[in-house]
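*Asks:* Listed below are the structures to be examined.
A short reminder: the numbers here are calculations on the coordinates, not readings from a lab. Here the structure is a predicted model, which means the values were calculated and not measured. Cβ atoms are built from the backbone, for glycine too; each structure is taken alone.
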Structure 1
Amino acid sequence: MSQNRSRPYRIALNGYGRIGRCVLRAFYERGAAFDFRFVALNDLADMASLEYLTRFDSTHGRFPGEVSVDGDCLHLNGHCVKVLRESTPEAIDWRELGVDLVLECSGAYHTRADGQRFLDAGVPRVLFSQPMASEADVDATLVLGVNHQRLTGRERLVSNASCTTNCGVPLLKLLDEVVGIEFASITTIHSAMNDQPVIDAYHHDDLRRTRSAFQSVIPVSTGLARGIERLLPELSGRIQAKAVRVPTVNVSCLDITIQTARDTDAQTVNRVLREAAEAGPLAGLIAYTELPHASCDFNHDPHSAIVDGSLTRVSGPRLVNLLAWFDNEWGFANRMLDVADHYLRTAHRA
């Protein structure tokens, strides 16, 4: 990227579902913090639906500004975001759009070959909103506050990991440094998602996901352990994870049990987590509370993790259990913006 930049970075969204819409909405809530603007979005939905779902959101409320449509422009606070409706990245002239970065939020692309399709079509760099199929399928997988400093600026395909990874990895890294982690078991308690039916339906190889999202707690598969090991290879072979979906529309939590290498107690664990939330590289990314919260209290919360210190337990004295809340939509969308900003600035300096 040129060292003499006289314009804001130009960003495009590919996919305008839950995460794509949250990313764009979060940008307009925090836009002054970023030296970039959104110039295009690609989604197959019709214009009326795109406008309506931008203007109104059942989980996050009304769009914080003006929304209108004119031709192929979705106008947000007077800015035109050009709307494209192409089913493949090759069908778009990304060079003509002059984009510096595409945020891939469709969730449809998982391999290096998939990413190469964007690069071959003229996209200089891609940030994926999902973990890739393997570590080799991406130049870097980033969790802000943990390993973002390793970015060199030469990477072209980068993953923002997952919402659960962004929640769990900072906490595990911190506790491993302080008390040591011998083994850990994590249960994700996750809100319903759009790959589940409202009523029973034939639609998924995982038979549990054919069941109604709002009538059951439903165990589902998870790649969380694999994702953690990619970011914290020193914990490889020592992490197990499972997940259940629960009948809520948003906000999830991680129930984390750790066998520590050294004796500890709940007060020590909470002090470490509270201090990390107040100062240091994780300040602003994680938060700490001891209030008697319920999940809905964290709707629209931008943190990657909010540790509930009132629920920290230590047995043995080397068996630690803690709970961390996270808004699985809004927190992750905000990290997409933060990582995009860091990615572009690093590339500019390279």
Structure 2
Amino acid sequence: MKLIDRYISRTILVATGVVATVVGALVVLSTFIGEADNIGEGSFGLLQVIVYTLLKMPSHLYLVMPVVALLGSLLALGALAAGSELIVVRASGVSMRRLAVSVSIAGIVLALLSVAIGEYAGPGGTRAADALREQARHGRTADTISDGLWLRQGNIVVRIDATLPGGGIDGIDVFRMSGDGRLEQALTAPSATLRDGHLVLDEPKFTTLHEDSAETGTPETLDIDIDIDADVLELAVIEPSELSSAGLWRYINYLDRNQINAEDYRLALWRNIVNPITVWVLVVFALPFAFGSLRSAGAGQRLFVGGLVGLIFFLVNEIVAATGPVYGVAPWLAASLPTALLAVGTFIWMRRLD
């Protein structure tokens, strides 16, 4: 059986690699076309666009990794079935459950690969790509937030226009509130820096409100005692779907400490956890197809069916994840429900074929 395990898993991995290469090429082309209009801004030339698209590819590929695994598995298992190889294995007394173990070896490898992309290659590539684009177009690696980034620490509310490496801030407004929610002080500064749990504002302008008067001032610098780490600031400007699980965990802890809603980040964390399981389930899900209507189908038909099934699953997964928080569904359930239902359906289907 070890020989059969290696043969089946190797066939699935090779086919999935081919599908991943095609999908990756399409992703690179799509990203390149989207950035082509920015060529010529600053030093953002053709070479920079190519490097940018390649750095972005892992994070984009991670989003469709379950579908890629399904397509590769359908191609591989369908080809084995069309050549009667799986039929011979079954005729020799190997059960569907044992074949599922052989297929699961490839599924586990692809799941581990998905973890590596989602935790390291994807987030790292995204940060490097964004830094490259900002440096080339604007001469600095600032992360600008279109509507501003809002943070809260106790009775202090902070609005940031853009972040710089090492805890630097470009454009900041600070509002100090009283215990009953009344505005006590408003500050604005063109730049600031986070230093050891302190926020140092450069050339700030402040207005302090008293009961019957207001005080203004423009000191050279102003130190505010606020516990916001530089890494938290970097995490706050990144979309939840582009953060690693470790980054999501740190930012969720920060939001919880300050009693800020962190449901979107919890959902993203659970989706990171469930994604490799989904990859494994979809690989096993392809096995019953090899003994059904797709046994004698061509590669094109298998790709069409696999793409359709993968698209439906992807849409259902996204819809459940998007609507779950709206209807009060727990993040862990919204992230795992489609995968759990697919796993149960696969198990029932395989038992009927065994």
Structure 3
Amino acid sequence: MNNVLNFDSVSGILSCQAGCVLENLSLYLEDRDYIMPLDLGAKGSCHIGGNVATNAGGLRLLRYGSLRGTVLGLEVVLADGRVLDCLATLRKDNTGYDLKQLFIGSEGTLGVITAVTILCPRKPKAVNVAFLGCESFEQLLQTFQLCRGMLGEILSAFEFLDKECMRLLNTHLKLANPITDCPFYIVIETSGSNPTHDEEKLHQFLEEAMTSSQVIDGTVATDEAKIKALWSLRERVTEALTHDGFTYKYDISLPVERIYQLVTDMREHLGDRAKSVVGYGHVGDGNLHLNITSPTKDPDLLASIEPFVYEWTARFQGSISAEHGLGLKKRNYIYYSKASLAVALMGNIKIMLDPKGILNPYKTLPDDLQ
């Protein structure tokens, strides 16, 4: 199930089977002057069907939106074996309920996605990446505001990592910091159709950011090799963490001004019980990846982390799962982010589509609805 079924070079609509590896689809589209709207650090191994089933967000959601917006249609096998053909290629179709949305982000609990149609943007003619350093998270947020205002339509990504992430990259992967040591680092990507125009806008932004002392150091890449090197500092944080010990991972969505406060409060809450507490993620959409390591798996440490992390997130009206789903381990914490009535309706939909509970059982929904 890894075949491209069709690609319309006029509309940019791709139809493919669910087993296609994301990176392979990206290479296929690049040969045709298009790109996938989704880009992940795990693109070399993840499948588009799984990406859709978990509503993966990725690095460029700021520019291209979520899969809920770019997926136009699905083919899904239901629990009773019937094949639901909603493999539409229309951007507008308001005939009744949008059934595909039931399966996007459902983690395979309502049906098995077998094929996808997805709207793909044109390949940009100019890509620039800036790697910047800030003294505080407040300055980082000010830089984000300035960036959105000055770069506007060419801004495709605004990512961050903290100094603890950089320490792990240096220590475990021997990746060198290309700028001065800073408490926070930003990866900004622009993509557009006019290299001269884009570079001029980026340089004006950088000059303003440096002059106003929001950014204390930085470097810019325009060639592919250096762009890849700068992106690796963000994309390989997860890999660095695997070398640091047992990792507790949390995928949280919060109001942008709050996202790093959780990291700070967690460090204070855990004290020296954790080996490392790091924060990185997608500032553009308020998605924090909070990771905590210990030398070995530690039940006492886990008891200190949970439910503290979920209670903290709920207090500031956040989501306990921004883009990776609830799965098996976090399903019973769903009430921190969803009202009881909403969860009950999810249970009703599950019973309707999978009355025998055979599709990915014990996932997503809490025990009281299994």
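*Asks:* Which of the displayed structures (1, 2, 3) returns the greatest value of distance in nm of label points 7 Å out along Cα→Cβ at positions 59 and 155 on calculation?
*Replies:* Of structures 1, 2, 3, the maximum of distance in nm of label points 7 Å out along Cα→Cβ at positions 59 and 155 occurs in 2.
*Asks:* Here is a further query. Compute distance in nm of label points 7 Å out along Cα→Cβ at positions 91 and 107 for each of 1, 2, 3 and report the one that scores greatest.
*Replies:* Comparing 1, 2, 3 by distance in nm of label points 7 Å out along Cα→Cβ at positions 91 and 107, the maximum is at 3.
*Asks:* As an exercise: mean projected area of the Cα convex hull in nm², calculated from one structure in 1, 2, 3, equals 21.9. Which structure is it?
*Replies:* Derived from 2, not from the others.
*Asks:* Tell me which of 1, 2, 3 gives -20500 when you compute helix-only ellipticity at 222 nm (-39500 (n - 2.57) for each DSSP H run of 4 or more, over all residues; to 500).
*Replies:* 2
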